1. One of 1, 2 was used to compute volume of the Cα convex hull per residue in Å³, and the answer was 161. Which one was it?
2. Given a value of 15 for relative contact order in percent (Cα under 8 Å, 6 or more apart), calculated from one of 1, 2, which structure does it belong to?
3. The value -0.60, -0.78 for log10 I(q)/I(0) by the Debye sum over Cα atoms at q = 0.11, 0.13 Å⁻¹, for residues 52-227 alone was derived from one model only; which of 1, 2 is it?
4. 12.8 is what came out when mean count of other Cβ atoms within 10 Å over residues 268-275 was calculated for one structure; which of 1, 2 is it?
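Read-outs throughout are calculated quantities, based only on the coordinates presented, and are distinct from any laboratory measurement. Just so you know, these numbers come straight off a predicted model, no measurement behind them. Cβ atoms are built from the backbone, for glycine too; each structure is taken alone.
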Structure 1
Amino acid sequence: MSVHFSKKTKYLENLNKKFNENYRVNNIFLKKEDLARNISSPLYSSGVLDNLAFQFNPLNIMLFIAEKLSINKNSIFEYSKVQKIKKKKSEFYVEISNGGVIKARRVVLATGGYLSEISGININKYLFKFTTSIAVTEPVCSKTFKNKISTNYAIHDNRRAGNYFRFLPDGRLLWGRDITSIGKLTRNEIIKGTKKDLKKLFPSEKNNIDNLSIDYAWSGQLGYFSSLMPLVFKNSDNLFYITGFGGHGMNTAPAAALLIKDAILGEDRKLEIFSDFYPKWNGGVLGKYFAELYLQWLKFCDL
């Protein structure tokens, strides 16, 4: 479910109608009174319910893939940070943090905002790294907000630096928030920011929010390129890159991975479509500050 801060209800309703017509879907537009049956906040003016959408736990997906790989006798190396990649003749030698070396005929670098100078391309010269955070409350949260959030739909608001949240099966509230290109967020900063968000959206629950316990809080980095397109690429050494999905990796990265699979099997012409989106320099040290200014401008526009 998407919820709107904008008061232009009629405009948003017509926009949803055109979206349904163009993409042949049946998203349901919710006026304020309809939205209130699911979530009630003085800041939310309307919303859109997509009954075909779903949310899933990405960790469970990764564990499922790992299980399938192990059945086929593949090896998975955890806690083994890649330090350097070298190529000698037709083989890659991958040096890892525990002192070991993995030999492979092909290497695919698949990650988010964490690639560094370990291979032929210094991705850090092109990648913009943005930090976002998630907090998870104590289990009693569903009772605290029972008159405010009466659904377990996955919800996101339509601000460009907005929140996304849902109730978990055990009554915890999972709260995703904010985006920044400068610095890292501490646990206390995430907790403080989460409570500030909750008080803004649900001002009548300020006292309950003050006493609310946040059991989990963490942050992570998203990788973006200036083109807002991912890097799906094979270099001259046949080293494959698949990165820069900017928080959309769980839906679009598998599609890109199929292209990488085809290229490994000899059909690499499909990768050529991404050549027009090869990333440009990110501006170095100053780049992240310009990116932060842009983010702050978007947040200002969201007010």
Structure 2
Amino acid sequence: MPTPSKWLNSPTTVHAGKLGDVAKHVPSFVRRPFALPSLAKDNFREHSRLDAIVRLPLNGDADCIPVGVVSKDYALLPHTEVIRAAEQALKAARIDPADVDAELRLTEYGERMALSLRLPDSYQFDPGDRFPMTVRLECLNSVDGSTRFRAMMGWFRLVCSNGLTIGVTRSESDRRHVGDLQLEDIGLVLRAGMNDYKLEQGTLVRWREAEVNAADLRSWADHDLKAAWGFKAAARAFHIAGSGRDVEVIGPYKGHSPTSVRVEPAEAVPGSPEKSTSLFDISQILAWLAKERSDIQEQMAWRERIPSLMATLMHSA
């Protein structure tokens, strides 16, 4: 997956390798009093309800850097603890962490982390189009309260030799940092996803066998998809389904629908047929559009809408 350039307007970096390798890039954080020198300059005046979250020195950077301000009752969850819990969850599922490929995305100062762990090839399968689907455990976390801790299981599609991945979230846990957080949720999500593995395989295979006719697809794009993701995304999805290529919407929008607006062909969408005819094809177009969002937070929000959008298409088909 191409790395989004931003996460809530902060630039991001990506590290790939085994879990132990990427973990070395994760910074440590502490909470400090949120304070300034008093006017007399002989002591510090602390805020009674707020603390500062500070990144400790990392990889040759000898300075501590403040990354956020949180309430006194905020439960700081370090990224290192999330990684440790994920590693323990893998071991409990009898998966050797050394066999798991990892991708780590961090914001500029490390305050937000997205960790993606690809399960071994034994969990990979071909839904029938020669592009294998893989299973991933994903964990999102922040130390400044800007993103909730989340653990998710997702299906991802390996397209061609460029390693592009697109997928749809399945099992999920979502907790706030206010003391009710349980890192054991990572293990629960992993077990639930693995238990549903065969069931989800069957769903994806059935989607490949379920045909979508042109009239239903047109109506869905002009109404349901437009309402959920906007005019431009609906137009792109419709034209990708008809040609296998993304498009640039030229307009004008006024007086047109997403399926009638003027467009110009753009890049071919990896793994997309020249003409999409199945529910599976459409689900992967939606995943492609979600992956194309430049902000990680927005990517996740769009991915979460895919199951409901597929449900509306199946209802109309």
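1. Working: 1: 172; 2: 161.
The structure behind it is 2.
2. Numbers: 1: 18; 2: 15.
Comparing all candidates, it corresponds to 2.
3. Working: 1: -0.67, -0.86; 2: -0.60, -0.78.
This figure was derived from 2.
4. 1
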